[in-house]
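Any read-out appearing in this document is the output of simple, stated calculations on the displayed coordinates, not a laboratory observation. Nothing here was measured: the structure is a model prediction, and the numbers come from that model. Cβ atoms are built from the backbone, for glycine too; each structure is taken alone.
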Structure 1
Amino acid sequence: MRIAYDVTPLSHPRTGVGNYILGALRGMLAAGGGAHEVVAFGPVSIRGRRLLEETVDGLEVERRFMTFPLAHALRRTWSRLARPPTERFIGGFDVLHFSDWMYPPQRAGARATMIHDLGPMHFPERLDRRTVAMHTATAHEAKRCDVVFVNSDYTANDVVATLRVPRERIRVAYPGVDEVFSADGDEAEADRPYAFTTATESWRKNLATLRRAWTGLDGSLELVALGELGYTTHARLASLYRRAAVFVYPSRFEGFGIPVVEAMACGVPCVVSSHPSLDEASGDAAVRVDPDDAEAIAAGIGEALDRRDELVPRGLAHASRFTWLETGRVHLQGYADAL
C-alpha cells in the first residue's frame, strides 16, 4: 500500500494528538516491515516545518511538506473548497489518512481518519471556539470515511451514538507507551515527597478540584502539576513520574487517558477519575474517584499510598499491554480491510 498520512499536528510542540501520530507512524513502519510506502504530508507554516522535519527525522517515510504563511487558514480553506485533490501534490495513493486539523480532498483510494474524542461536540461552551469549529468539522467528515480509528472502546461507542458511523467501519487502535516510560531510569530531584499530575487549569483537566482536595490532606505531600513546569520532554516527564509518591488524574472526560498508563509504566500508584472514558486506561490497577468531589480525591490519594505494594505491580502489568507496534498493526489492517 501507498499510505498518505497527514502529519500537520507535528508542526507544533507535541501534546497527546501529536504523540499519538508519531507513535502510530513508528508502529506502522515497524509492523509493515518495509512492505508499505508511507508518505508524510501536510501544509504547514515556515516555523512549523522546521519542527516537523526534526520530529520525523530518522523515520523511513517519504516527505511531502508544503510551506505556506497562514497555514491554519489554508488548511481550513482547502478542506471546505474540496479542491484541488491531494494527488496533485503527492501523487497517487491507496489510502489517505487525515488528522483532526483538516480533511483534504482526494480523487481515489480509501479514506481514513482518527477521532481521539468528541469533547468539542459534547462541551462546546467549555473550549475555544476555533478548536470546537475545527474538530467538529473533521469529526463530521468521518461519516464519509471508509475506516475510522479511535483510541478506546468508549470513544468507538461515542462515535456510533453521536456521529452515526457504523460500528463495522470503526477500528480501536489503543495508544502505545513509549519506551522511555519505565520504572528504571533517572528520577527528578525533589526536596520533599510529592504527588504528580498532568492536570491543567482547563475545565476538562480539572486541576482546580485537585487543588481543593489538597486542603483535606495532612501536608506531607507537595502537589507538582506538569502545566506549571512548561514544555517538558518525554525523558523529563518520565523522571517526574518515577519520583512521585502518587499520580493523580482527575479529568472529567477523555478519549483514553494515556498519562495514566505512562505513570503506571513508571511504577507509580495512580488515582484516576471515575468517568467511564478512563476505564480502559485504568483497568483494575488504579484507585477511582469522583472528579468533582475534592474529599473523594483526597481520600483516594491516601488509599493509593496505602495500597502502593498492590497497585504498582498491577499497573506495570496493565501498562505492558499498550504498544505502538500493536497500534501500527491495527492501522495497517484497517487500511487493508477498507480497500
Structure 2
Amino acid sequence: MHSIQLTMGSANLEVFSGTLMDLAERNPDILVVTSDSRGSGKLTPFGLKYPEQIVEIGIAEQNLVGISAGLAAGGKKVFAVSPACFLTARALEQIKNDVAYSDQPVKIIGISAGVSYGSLGTTHHSLHDFATLQAINNIDILAPADNFETREAIRAAVNHPRPIYIRFGKKPLPHLHKAGTRFEIGKGIFLTEKKPSYDVAFIATGEMVAQAYLASIELQEKGITSCVLSMHSVRPFDHEAVAYAVSHAKAAITVEEHSIHGGIGCRIAAFMMEEGIFRPLKVAGIPDEHIITGSQDEIFLHYGLTSEGLAKRAVDLLEKELVE
C-alpha cells in the first residue's frame, strides 16, 4: 500500500466553499443559489465577499432548482446549494424536468448528505439520492471522499457540460490521497497499489472510503490482502476500474452511506453479472428498515459501517467462500 499518513483534514463542505471562493474571484459568472443554507453550507464568507454572486431563495427548494436552471440557461455557472434530503425529494421533479430533461448544466450541491443530520431522523436523511438520480437520464452524480476529491470535483464541475449532483457530509475527514494523484469525473481512484490478486476488494464512495481504507489496514495486519477503490463518481460509472478490482479479488464489498437499494452496490452487482464476473459480494449500507435514531457515528456503528465492522464483514465473506 501507499504509505499514506491519515492526517485529519477539514469538512468537505468547508473545502467546497473555499474552492468556490477562489474560482469566483476569477469568474463573475459563478453564482451560488441557496435555500436559507448559506450557514449550513459554509457559504457565509462567500456571501460576504461576493454579495452580487449569491442568490437567497428562502426555504423553497423547488423554486431553488427552477431558478438555478433559468440562470444556467442565461449562461451563468450555477451552484444550487441545499440539504441533500430536501433537494432530491421535494425538488426531484424540478431536477428531472428543469435541469436534466432541459439539459441545463446546474451544479446541484446536496449538503449534510447520508445520515449527517444524525438524530434529526429519517426526514433529514438522504439515503435515497443515488437511487432516485440514477433513474433520471442526463445527470452525473459525485460523492467525494476527502478534501482533495472535493477540491478537484468543484474545479471540474465549473465547466462540466452536463447537469451534475455532488453530495457532501458535515464532519472533518482524513486525507487519503498521495501527492500527484489525478482526478477525473467518471474515473475511480485506487488507494492501494494494483496487484495480480487480492483476497478482497473494497469499492466505496463518499465518506465511507476512509472507513474502507482503514479496514484494509486492519486486514493487512491479519494477513488478508485487499484493494480499495474510491468511486467518487457514481455516474459516470467506471466500468474498467470496477472490473479490475472485482476480477482480481476473491470477494468484494461495496460500501456507501446510502440505502442498500439503488446505490453503488446494486450497480456493481448488476455489472458483475452482466460481465460474467462471479465473486462473492456484500453490499454494505443502510438496510431496508426504519433506521435507528442517533448520531452519525452511532448509526455507522450500529450498521457495521466502521473500519472494524467492514473488516469483520470481509473475514466473514472470505470464510463463507472457503466453506462453500
Structure 3
Amino acid sequence: MSKLEIIEYKSKGHPDTLTDLIVEECATFLDKYYLSIYNKILHYNVDKALFCAGDAKIDFKEWKIIKPACFILGGQISRITKDLKCGLTDIIYKTIKKYLPNLKQFKIEIRCNNVVQNLSNIAESEIILSNDTSFGVGYYPYSESEQTVFAIKKELDKMIELQKIPIGELYKIMYTPKTISISAPLYVQRVYNREMYADYKRKIEKKLSKYGKIIFNPDFENGFPYLTITGSSIECGDDGQVGRGNRYNNLITPMQWQTIEAYHGKNNKNHVGKLYSKLAFERAKEIYEKTGKPTRICMVSKIGQSIEEYELYTEHYKINEN
C-alpha cells in the first residue's frame, strides 16, 4: 500500500450516505415484495436516487425551515403498482426518520420506470444470470489509518448519542497524513453565540487529539459556523446522491483498490457489481487469515452470463504501517 493515504467517511446522517441507506432498504423491500406476490425476485435496480436539499435560514438569533427537502427515487422496477409505490414510500419515510429523527418535513417522489425486456428475461432465468457487465473489488486487512478513522467514527457516534455536545447526526471525516478534518453541524437550538460554539469546537478537538491533528469545522474561523436545525445539511444546501457515500468497506479510499460503482440499491439477486463487491472483501479476508498476506481481489463478469462465471484477479501487497 502507498504511504500516502487519503480516507473519507460520511456518517449515516450525511445526505449521500442516507440516500444510499434508503435505496438499500428499498431493495430489501422489493425482494420481500416480489417473493410474497410472485414467488420469485423480479428485475429491479433502484440505485438511482436524489435527495434534494431544502432551504433554511440559520443563525444564532433566528432559524427556520423555508422549503422542505425532497427524496426522489428513480431506477427500474418490474410491474409497478399503486400498492408497490405505497410500500416504497413507507420504507423511505421510516428510513429517513430512523437516521434523522429531527427532520420533521420532507417530500417523497417515486419516479421509477418499468424495465426493458432483456433484463426481465434475465431475471426470469432458472440459472442466476448477471444483469450487468460489471466488477467488484475488495481487500484485507484495513490499514492503521483506516482503523484510526473507524475509531474516530465510534467516538463521534457516541457524542451524538449522549448529546453532551449538541452535534447533529451528520458528520464527515477527512483523514490525511497531515491533518484529520471533521465537519459536523451543531444544533443551533443549543448553541447561543460564537463563544459557546468555539468552546464546543475546542472540546471536540481536545477529546479527539489522541488520533492526530484534529481540525473541527475548519470554516468557523472564516466566519461561517456550521449550524443545523434538523441534524443534517439536507435542510439547506447539500443534496444526497446514490454512490457518493461510503463504499462497501464503509469508507471512501481513493488510494486503495475501489470501485466507483454504487453498491446500494442494486438487485440483491443478480447484480454482480454489488454481489462481487461483498464477495471480494470476504475472499480477501479469508486469504489473509490463512496466509497472513494482505490481499486485493477483483472479480469481473458480463451481462447474461452466470454469476458463477467471472474473471478473477488476485494481488498481494505490503502494508506501510504509520
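When distance in nm of label points 7 Å out along Cα→Cβ at positions 41 and 209 is compared over structures 1, 2, 3, which one is greatest? It would help to have the intermediate numbers written out before the result.
Numbers: 1: 4.3; 2: 2.3; 3: 5.0.
That would be structure 3.
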Origin of the value 3.7, where distance in nm of label points 7 Å out along Cα→Cβ at positions 129 and 225 was derived from one of 1, 2, 3: 2
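Hey, distance in nm of label points 7 Å out along Cα→Cβ at positions 113 and 289 derived from one of 1, 2, 3 reads 3.7; which structure? Walk me through the intermediate numbers first.
Values: 1: 3.7; 2: 2.6; 3: 4.4.
Answer by label: 1.
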